[in-house]
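Heads up, there are several structures right after this.
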Structure I
């Protein structure tokens, strides 16, 4: 596997997507292209697209929609892979890693989804909490997974989403340890970013979310929690993958957790979205 450059490297989204497309960046994208919004990817057959859009609309905290690409119309149908939020990009090649689902089960990961992308696929881009991490850092709130060069830890919770059609399932959350005296600041900083999950859904005892062991995340990597720090949990776009597994669609493509699509939107573009 190609080594991931340091996340502290300041690059714009065009440079980052080029590195990714060339296979020179294959790891998580936390800290990459600071100041620019990142997105979850969900690609499903068109016949299930309305149900998924309704699921996202009913669960905007976990699945805030920022772009939808449907198959192009015309005599010869072709997949639409260039999102409006990143002109010139290609969703088939410009994420570091993709996860493939077959019959609701993970069926491997790839770094180029072009051979698997079908003409009947609809692609959704959903807001991601990596978007507000630059604001947290500027406010003096630590972001531990960036400090430690790890993927953000993510956990399946006991909170159920509102179902829609074939889609249902639990909310997934991401966790960041925050010094107790900075929890209020972390909440205030992230709350306006409603297009990127907004304020935390919980701070404190993970058992209240049905999480029994913070050292064993369901996705991503465990991070260090220091004395005097509180685990703070934000809704996570990987909720969409939990819903995909529940729906047991014959085929779907998503981002691999933590390996996001970097858009041309600025972080502030996802503030106060409704």
Structure II
């Protein structure tokens, strides 16, 4: 039987430490979340961030724009937040409408307040393996999860399924910086099962419900499921949890795994920003 890598347990365990750390700052820190449109999944993610922020004493300012907003209006608001000394972190909830230049909007965030780690400045630090920027929250969450459960990365074969700029690519860079040997797969990869079966650690972030079944895994693997998909009113991952559970050594649940760690790691970046 597999071990469950429970992100919710870690989040609850560290909540009090975060509350104490933010209290010691001597001021109330503020995270600004910009949302464009009214996607149900975005609403859910933001609600969890606001809830955790309240629990640890961080003010979360939620700014909502209509879906047809012009990007210049968003950038003007970000500029205002950049100049506000009371705001310690700024994120733009993704995805955003395709009509908006995502990179232009993200790069308007002051890198010192880029707690989602998505500006080109933060990604350059990650690419070069240097301190100074912020690691994207989901990637940092994966690293923190593996560290908590004492799963080593040095010399390990890691296969990532999914090459998105939000998860796949930054996670690849972060793992290379930890001396793992990384293979990144995608929709055009040939012999995908061969790549996934040969991994010591398998990370899946493709947005396809229960795509990874027993045929893609092998015994002794660590499986990190980043996917969140709605099926028949339930949230499920990209991995068929029930099919692989008795095969692999350890696996993250969905919900309750990487999503919890992403929220925790976002506020770790906020704390880092405050201390800077």
Structure III
């Protein structure tokens, strides 16, 4: 490290380059997942955009390749282990290794959300279970399938980054199923970080990022009015965000790249908020 510090022109490349690494991004065709896929490619990674929508996944791949990166689209449902195994084998056949897994697939459904005129006691158990499956099981299965490729190397090595949420840190009204699932993601992140490091060495790390409020497909109608102005709920969020605005997808990238790179080689089991201060503000 001393030699590196004497060469400031090399330090950023040495610590944060992802050149020659293969990154799998589940949910890579979504707004945030797509931004993450593009960002990893700009850092030098070869990126697998994994999702269920072929057209959208290929659009992200096209963006990456148009900017000189390497990328491929793979169709798979994160709740289907057999599909994930086929996807993993396809990636290994194409690029021979898997270094990074970003578990960006997830989301919510209306039936697991308690609106102002709804009753918690009437929420269908099946809806709650569906949201938990989408977020928690949809992180568990890719971690098992793609993580297995990381530990199977001659020298186990790899990085998993999960996606948490403000609803795992603070109580946010309405989103009961989503909140429970994302809180479980935090615990699973810490548990898996310990498990892999103890059994396979310090070359395997598991961390998470907890995005604050970003505009995506699923929450746009909740946070914004049709004319683009803030809804009542959107205004409440901005009022409790010291930065005074929603986040931009690109603002996730520096932390994501850091967690995937050698610059964070001694960072394991953390959940990093990227939230404009929402998680620390009491409202007073």
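Every read-out reported here was derived from the displayed coordinates using simple, explicitly stated rules and does not represent laboratory data. This structure is a prediction, so every number in the text was calculated from the model and none was measured. Cβ atoms are built from the backbone, for glycine too; each structure is taken alone.
For mean count of other Cβ atoms within 10 Å over residues 122-129, find whichever of I, II, III sits highest and give me its label. Numbers along the way, then the final one.
Values: I: 26.5; II: 17.1; III: 12.4.
For this comparison of mean count of other Cβ atoms within 10 Å over residues 122-129, the top structure is I.
Given that relative contact order in percent (Cα under 8 Å, 6 or more apart), derived from a single structure, equals 18, which label among I, II, III identifies that structure?
The structure behind it is III.
Taking distance in nm of label points 7 Å out along Cα→Cβ at positions 98 and 130 from the coordinates of each of I, II, III, which one would give 2.7?
Values: I: 1.7; II: 3.7; III: 2.7.
It must be structure III, since only it matches.
Out of I, II, III, which one gives 1.8 for distance in nm of label points 7 Å out along Cα→Cβ at positions 34 and 146 as computed from the coordinates? Don't skip to the answer; put the middle values down first.
Numbers: I: 0.6; II: 3.2; III: 1.8.
Considering all the candidates, the number was obtained from III.
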